[in-house]
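Listed next: structures, encoded as structure tokens.
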Structure P
């Protein structure tokens with residue numbers, strides 16, 4: 001595996017998707033792996049762009065065939081990352097980013113070397129404000145999402161890095177710094193600059 005596999009996880013309301021989208025705009029060498037899901041498409045969702053939308057029976061068939069690198073059930077819907085898709089992205093010379101939950105992250109860590117990042121909101125009050133600012137959920141749904149967020153944040157200690165998304169620009173810079181640090185690791189640089197290093201080490 002020549003590329004780096006990045007995992008970004010966060011509770012609802014932490015701003016994960018906004019950070020990931022901004023990172024992808026600034027780092028063309030990273031591609032997002034599009035997950036499969038049984039969740040019904042929302043009005044602005046595009047199949048193959050936001051998710052690969054499949055029926056539950058098809059998803060379960062893919063599980064039985066071992067097609068997923070990870071899969072989990074979230075809010076009653078199934079989500080999974082295709083092994084073949086990740087392999088294809090690496091073969092094309094890209095780093096790959098998975099935007100998944102802690103359950104999926106745990107499965108991936110057990111199978112492949114990866115860099116895992118957890119995004120936290122700055123406070124409980126700000127988390128609640130962000131959830132309410134969407135304006136589409138009832139108080140009952142918000143209460144459920146808040147409880148689920150707490151259950152997810154318990155697992156932040158399992159990740160390699162933690163970013164607190166208080167100021168968006170700062171959080172994005174920290175996310176980019178993690179990517180840069182991984183690309184500068186000696187094994188990556190030795191592979192990337194093999195010919196140049198060999199030339200530098202030639203005897204006079």
Structure Q
């Protein structure tokens with residue numbers, strides 16, 4: 001898989017590139033030290049996955065993620081950050097990141113997360129910040145909308161589920177594979193703590209996750 005690194009610390013990028021290039025199936029195809037060049041380079045030579053720092057010169061990593069997610073919905077995006085801050089995490093997920101990792105992560109753990117993300121599997125890592133429901137009570141009581149963080153693609157698919165579309169219909173309407181749809185649906189179920197489409201629709205409407213027209 002092809003990987004892009006966006007971070008304003010040269011030594012960190014060099015070390016990470018050397019480590020990832022040692023993995024047989026991984027290849028770093030580009031690097032950037034600021035948000036502007038990251039967006040430009042990624043769009044001109046799209047990778048399978050981009051590792052992006054939230055705090056970079058030029059445009060921020062969050063804004064870069066937002067731009068890239070709209071332009072390249074299928075590309076995987078992981079945030080690598082020194083900030084264990086709820087604000088950054090929330091903004092990164094709203095922008096469309098697939099995960100948020102702290103830079104203290106071991107290379108072996110990072111490699112596992114990268115593989116899981118690219119294969120559409122559930123991510124399990126002690127260094128991955130919890131991006132699902134925070135502080136849920138489990139008693140069905142009303143929670144603030146912000147406690148459930150869905151990516152933009154997950155919101156689109158959840159809206160389609162509420163509209164009664166099948167996986168095939170969602171796949172056709174969003175121009176993505178059925179396997180990708182299934183992966184997103186599974187992630188939605190996990191974040192909403194539900195088991196099926198009916199429950200997902202009920203939770204979305206009860207918690208008013210987004211305006212339903």
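Coordinate-derived values only; no laboratory data. Keep in mind it's a predicted model, so treat the numbers as computed, not measured. Cβ atoms are built from the backbone, for glycine too; each structure is taken alone.
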If Cα Rg over 2.2 N^0.38 Å is calculated for P, Q, the one returning 1.02 is structure Q
When P, Q are compared on Kirkwood radius over Cα pairs in Å, for residues 29-68 alone, the highest value belongs to P
Structures P, Q compared on Cα Rg over 2.2 N^0.38 Å, for residues 53-108 alone: the greatest is P
With distance in nm of label points 7 Å out along Cα→Cβ at positions 117 and 149 computed for every candidate in P, Q, 1.3 is reproduced by structure Q
The value 18.1 for mean count of other Cβ atoms within 10 Å over residues 37-44, derived from one of P, Q, belongs to structure Q
If relative contact order in percent (Cα under 8 Å, 6 or more apart) is calculated for P, Q, the one returning 14 is structure Q
